[in-house]
Structure P
Amino acid sequence: MSEPVRPVIILAEPQLGENIGATARAMLNFGLTELRIAAPRDGWPNPAADPLSAGAFEAGVNVVAYDSVEAACADLGYIVAATARPREMEKPVTDAAGAIGWLKSQSVSTAVMFGNEAQGLSNDHIALCDAIMTYPVNKAFASLNLAQAVIVFAHSWGADEGQAGRFEGRQGDGVGEAASREDLIGMFEHFEYELERAGYFHPPAKTPLMTRNLRNAFIRGQWTTQEVRTFRGAIKALALGRGKARIIRED
C-alpha cells in the first residue's frame, strides 16, 4: 500500500504573522510541509512570521497565499475543519486520531483547516469541509493559540503514520474521480443562482442559513467529477424548462 499523501494545512483568515511562523515551525517538526494561508489580515509575505518560524520556511515548509478560503480549497478533495464547537451541522465529528484515519483513507488531496485567532472558523468555512475535528480540551477554557491548535494535530499525525483509516466513505472505492472543491463550489453557486431566480430563498434574511444547509448536504455526498457535471446539466435543463414554460404562458 502506498504511503498516504500528507495533508495540507489551511489557515483561514489568520491575523498575526507570528502565528503563521509558529505554525510553520510546528508543522515541520512532524513532517508536514504544505501551508496555505487564506486572506491573511496583514498580507503575505509578513516579516513578523520569520522569527517564530525558526527557519521552517527555508527548511522545507512551502507557503502559498490565497485571496479567499474558497480559492485555498479549490483543488482539494477532502477537508477536515478544526473547531472546538461542532456547530450542530450534519457532519461527522471526531478527534485528532480519528481525523487522521479518515484523511489517510482518502485517495484524493486532503487538508485540515484552522480558523483565525479571534473567532476560529466561520459557519461558511465549515460548510466547505467534509468533517469536523475537535480536541478534548477543558470546556471551561477551550482557548488554544492558533499554532498550538496546529501542533496538536501535527503531533498526532507524526505519532501515528501507520494508523489504518476508519472512514468508510466513497472516495477511492472505484466510483470515479473525486470532484475538487472548485468543482463543488461552482456547482453550489450555479444551483444557488437558479434557486435565487426561482424565489426559493424566502425570507431573504434566512438565505445564509439555507445556503449552508444545502452545501452541507451536498458535501456529505462526496461527489465525483462526473456527478457534478451531471447535476449541473440537470440544473441547466430545469432552468431552461422554467424559461420555456414562462414563454408559453406569456403567449
Structure Q
Amino acid sequence: MTRTFKISALVLGAVLIGAMPAMAANELLVTSAAALPGSVAQPGVTCSGDGLPGPCGLEVVIDGASNTNDVYVVSSHPNAETTYNFSFYIYPGNLTMPPTGEFVIGNIRKTEAPARNFFFVYLRKTGNGLYWTIQTNAREDNGSFQPWQVPIKICGVPGTTIPCDSVGPQEFRFEWTASDPGMSNGSLKIYKNGSLKKEFLNMDNDGQTIDESWFGAVWMSNGTQGNSNGSYYFDTFTSTR
C-alpha cells in the first residue's frame, strides 16, 4: 500500500505535537513558500500559515532564542510493519546553523511495549559549516547502533560545488527491512533523487516493527542544534510497505 500526503493533509490529519506559546519558540506552519515538488493546489484551500492559496508545504520554524521545544507531526499509518519505505522532499530554506550543528528531523519508531526508537534522520551542518546534509543512524535488537553514517549532502553555501540556490529541493527515500527470525539480514537503504547513497546491511533487527513516523524538530532540548534559527521546508511525504 502506498500513502502520499500533501503536507496540509499530513498536518491536519496527523497528531500535531508541540505547544505554540505566545513567546517566540519553535513552531510548524503550513505555507506556500514551503511547497516543494509534488505539491498540488486544492481549489478553495489556502495555506494556514500565511493565508495564501496553495500548494502548501510544511515550514519548520526554529527560533534561535528559545529553540528547545519539540514540534513535529506524526504519521500513525504504519501498523507493525516489518518493511517500511518512505520519501520526502526537503530544502534548508533560510535556516542558519553553526558549523557541526544538528538536530533530529525524523524518528521512526514502535509504540507498543516496549516502545523503542529504531532509526533517526538528522539535518546537519558539515564541512566546517559549508554543507547541509542528511544523516541517519539505525538501531539493532540489542539496542546498539550501526556505525555512524557518512552525511549525504543536500546543498551548500554559495561557492560550493552544489550551492542551495542552484539545486533546489532534494528528494530522500528510506527503505527499512527487518531481518528474518534468527538472522542478521536486515537493512536500511537511503536514496537521494533516486540514487542509492548509503546503506546499513547485515542488521540483527528481527524483533523490530514500525508503528509511527515523526517529522519536524525532535528532541530539541539536547543542545546539539547549536542555536539554529530560521526555517526549513518539508513536503510530499510518501510511505509504502
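Brief remarks follow.
- If distance in nm of label points 7 Å out along Cα→Cβ at positions 69 and 141 is computed and equals 4.2, the structure in P, Q: Q
- Structures P, Q, by Cα Rg over 2.2 N^0.38 Å: label with the highest value: P
- Origin of the derived value 36, 25, 12 (Cα extents along the principal axes in Å, for residues 149-188 alone; candidates P, Q): P
- Calculated for structures P, Q, relative contact order in percent (Cα under 8 Å, 6 or more apart) is largest in Q.
- Label whose coordinates, when distance in nm of label points 7 Å out along Cα→Cβ at positions 85 and 117 is calculated, return 2.1 (choices P, Q): P
- For -1000 (helix-only ellipticity at 222 nm (-39500 (n - 2.57) for each DSSP H run of 4 or more, over all residues; to 500), calculated) the corresponding structure among P, Q: Q
Taken together, the values in this text are just the output of simple stated rules run on the coordinates, not laboratory data. All of these numbers come straight from a predicted model, not from anything done at the bench. Cβ atoms are built from the backbone, for glycine too; each structure is taken alone.
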